[in-house]
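Okay, got some structures for you below.
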Structure P
Amino acid sequence: MSHLIEEVRKQQPLIHNITNQVVMNFTANGLYAVGAAPVMAHAKEEVEEMARIASAVVLNIGTLTKEQVDAMILAGKSANQAGVPVVLDPVGVGATTFRTDSANRILQEVKVTCIRGNAGEIANLAGVDAQVRGVEGSSDIDVQKLAKLAFETLQIPLAITGEKDVVVDQGAQVSISNGHPLLTKVTGAGCLLSAVIAAFISVSDHVTEAMSDAISYYNVAAEKAAEKHAYPGSFQVAFLDQLFEVDGAAISKKKRINRSL
C-alpha cells in the first residue's frame with residue numbers, strides 16, 4: 001500500500017522553518033531523515049524570498065522575539081501569495097501575554113493551512129479554558145470534544161497531539177493511537193512533527209489526510225525505535241534512524257486510526 005512518505009521521499013520538498021533555537025538542529029536532521037530538505041532562514045531581509053521558493057513554511061513560536069514575529073508575518077504573507085502551505089506550531093501559547101498575542105497576530109495576518117499543538121495550546125488559541133505550564137499544556141477536557149470546539153472557533157484544520165492524537169477538519173475527525181511515551185523525553189519532538197506535517201502537506205491536495213498520515217508515520221517510527229532503545233539518548237538516535245527506514249508498508253501494518261464525522 002502506498003503512503004505519502006513515499007511521495008515526500010520522491011519530491012524532497014524544501015521546508016522553510018522559522019522555529020525556535022532549541023530545536024533547529026533536531027528539526028533539520030529529522031527532515032533530512034524523512035526525505036525532505038530543511039532551511040532555517042529567520043532574517044527579515046530574506047524570509048519573504050525563501051518562503052516563495054519553499055514547498056511549505058513552518059512558523060514555530062517556541063523562543064519568540066518581536067523581530068522573529070515580524071519575520072513570521074512577512075514569510076507567512078509571502079507564502080500565501082505564492083500558494084505555499086503554512087503550518088503554525090503555537091508553542092506554549094497561553095503561558096504569557098506576549099506569546100498569546102503573537103500567536104493571535106499570526107492568525108489574524110496570515111492564512112494558516114493547519115495548526116499543530118498540544119491540548120493546552122489549542123484550547124488557548126480557541127478560547128477554551130485550559131491550564132498551561134511552560135510549553136506543556138494540560139486540560140481536563142476530552143481531546144475529541146476540544147478538537148470540535150476549537151475547529152468551530154478557528155475554522156482551520158487542527159492536529160492536537162499528546163497521549164492520543166486527533167486531527168479535525170470540516171466534517172471529518174481522525175483519532176490516532178500510535179506513538180510512545182519516550183517522545184516526551186526528547187526536546188523538540190513536537191516541533192519536528194510540525195515540520196514533518198508540513199512536508200506531507202506539501203505533497204498532497206488533502207490537508208486532513210496529510211496530517212493524519214504524517215502523524216501515523218511519525219508515531220510508528222517512535223514505536224519501532226522504542227522496541228530496542230529504552231532510554232532517551234539512544235531512543236533519539238534510533239528514532240531518526242526509523243524516520244529514515246519506515247516505509248508505507250510498515251505504516252499500513254502498524255497504524256491505529258479511527259475516522260469519524
Structure Q
Amino acid sequence: MAADELLYEIRGTTGWVILNRPQARNALTFGMYDGLAEICRTVASDGSVKCLVITGAGEKAFAAGTDMTQFRGFTTDQDALDYEHRMDVVLSAVEACPVPTVAAIAGACTGGGAGIAAACDIRIATADLRFGFPIARTLGNCLSIANLSRLSSLMGTGRVKEMIFTARLVGADEGRAVGLISEIVEDHAALVERAGALAETLSSHAPITLATTKEALRRLRVEGAGADDRDLVVEAYMSEDFKEGMEAFLGKRKPEWKGR
C-alpha cells in the first residue's frame with residue numbers, strides 16, 4: 001500500500017479514516033483493507049479518540065469496491081478462500097471497533113466499500129448515494145455468509161437478495177426508508193460537517209453504554225437471542241460511569257464520563 005492511500009487524522013476526539021484513491025473512485029487495495037482493520041483494532045484506549053469517521057476522498061465515491069486488478073492472480077481454490085477470509089477479518093474489525101463508527105458516504109458505495117459501510121454503526125450519505133453489490137452483472141463472484149448476515153440485519157434478507165439478484169444500486173431515499181442510512185445531506189461539504197457534528201455528539205455520551213450496546217448487538221446477530229450478555233451487564237452496572245450518571249441525574253447536573 002502506498003503511504004497516502006489510507007489516511008488517518010485525529011481531529012479533536014474524532015479519528016478520521018480517509019480512503020484516499022480518488023483517481024480510482026477509492027477502490028481498495030489489500031493493503032488499504034488491512035490498514036483499516038489495524039486502525040479499528042488499535043484505536044486509542046485512553047479516551048483520546050472517542051469516535052471514528054470513515055469516508056472516501058473526493059465527492060464521487062466512498063469506495064468502489066476492491067481494486068479488480070488484484071483478482072488477476074487468483075488461480076486456486078485457496079486464493080478465493082483467502083480473499084473472503086481477509087474480508088471477513090477486516091469487516092469484523094470494523095464492526096467490533098471499541099468506539100462508535102460513522103460511515104460518511106458520498107456517491108458510489110459498492111462492493112467492499114458497501115461492506116465497510118454496512119459494518120459501521122451509523123451511515124449518513126449525500127443525495128447521490130449509490131449503494132450495492134452489482135456482482136451478478138460484473139465479476140460473477142459472491143459474498144460470504146458473514147457479509148450477507150450483516151447486510152440482512154440492516155435491510156432484510158428479501159431486499160438483500162433482490163438487490164444482488166437484480167444487480168441494482170440503492171439510492172439515498174430508499175436507503176433511508178429501509179434503515180440503511182440515517183440521514184441524507186445535500187453535498188460533500190455538508191457531509192463532512194454533519195459527520196463531524198455527529199461524532200461530537202457520540203463522543204459526549206457514556207462510552208461504556210455505547211461499547212456494550214455495540215457488542216451486544218454483534219452477539220445478537222452472530223449468536224442469536226440466546227447469546228450471553230452477563231459480562232456486558234456487569235461491565236456497565238459496576239462501572240464508575242454508572243455511579244457518576246446516577247449521581248449526576250439525581251443532582252441535576254451534567255455527568256462527567258471517564259469510560260471506566
Structure R
Amino acid sequence: MANLQAVTKDRHAGKRWQRYSSYSFAANDAVAALVVQELPKACMTLPIGFISVEGRYVPVAVQGLASGKNLLVAPDGRWLGGYVPAGYRGYPFVLANAEDGRQVLCVIEDSGLVSETGGEAFFDESGQPSKAVGDVLNFLSQVAANRQATQNICAVLQKHELIQPWPIKLQTEAGEQAVQGLFRIDEAALNALPAEALDEVRKAGALPMVYCQLLSMQHLQKLGQLAQQHAAAQASSLQTADGELDLEFLNDGGTIRFS
C-alpha cells in the first residue's frame with residue numbers, strides 16, 4: 001500500500017518534489033476512473049466503459065484486458081495512449097477525505113518523487129504552499145468537483161436501466177476467454193425510452209456521456225493489438241531496429257484542460 005501523507009508545513013516545509021517522467025505507477029491499472037468533462041477527449045483514442053462500485057456505475061478508461069495489466073504503459077514507462085486520464089496527472093499528489101469530511105491534499109511519499117533536495121519546494125519562504133503545489137491542488141479540486149457531477153449523471157442512466165454488461169471475448173492461446181466486469185450503454189434501451197424519460201436524461205446532461213461511450217468502443221481493437229505487441233515482446237524480445245515496440249497503429253493525440 002502506498003505511503004500516503006497529508007501535505008503539512010511540519011512534515012514537508014524542508015522537502016521537495018519532482019514531476020513524474022514515467023507512467024510506471026499506472027502499469028497495474030486495467031481501468032482508470034474518468035470524469036464527464038474529459039470524456040469528449042478520452043473517447044477519441046481510448047475505449048470507455050463502466051464498472052460497478054458499491055452498486056453505482058463509474059465511467060472508466062479501459063486500459064487492459066486482464067486484471068493487473070495496463071497495456072497503455074510501455075515497459076520503459078512511456079504512455080502509449082493518445083489521452084492520459086486526468087486522475088493520473090496530479091501524481092504523486094491525490095486528494096483524500098479527512099475524518100471531518102474535508103478533502104486534504106496528500107502526497108505519495110514512497111513514489112520516489114519526494115526528497116530533501118531535487119525538484120520543487122512544497123512551501124515557499126513565507127511558509128505558504130508553493131505556486132506549483134497550489135496549481136496541483138486546484139487541478140485535483142476541479143477533477144473532484146466534476147466527479148460529483150459524473151456520479152449524478154450515472155445515477156440517471158442507472159435509474160432508466162441504460163447500462164448493461166459489455167460482453168467482450170478474447171481469443172487466447174488457451175481458447176476464447178471472456179472479459180468480466182465491464183458495462184456499456186444499452187443503445188436499444190436508449191432508443192426505446194419514452195419521451196418523458198429521454199427528456200430527463202437530456203436535462204441531466206447525460207447524452208454526451210452516452211454518445212462518448214458508444215463512440216469509444218471502436219478503440220477496443222487497439223487494446224487487442226497492444227496485447228499482441230506486449231506478448232510478442234515478452235516472449236521473444238522482438239523489437240524494432242531502434243529498440244522500441246512497433247506501435248505505428250497508435251497515432252492519435254488528446255489533452256484536457258479544466259478552466
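Readers should treat all values here as calculations from the given coordinates under stated rules, not as data from a laboratory. Please read these numbers as outputs of a predicted model, since none were measured by experiment.
Observations on the model:
- When semi-axes √(5λ) of the Cα gyration tensor in Å is computed for each of P, Q, R, the one that comes out at 33, 28, 15 is R.
- Parent structure of the calculated result 21, given that relative contact order in percent (Cα under 8 Å, 6 or more apart) is the read-out and P, Q, R the choices: P
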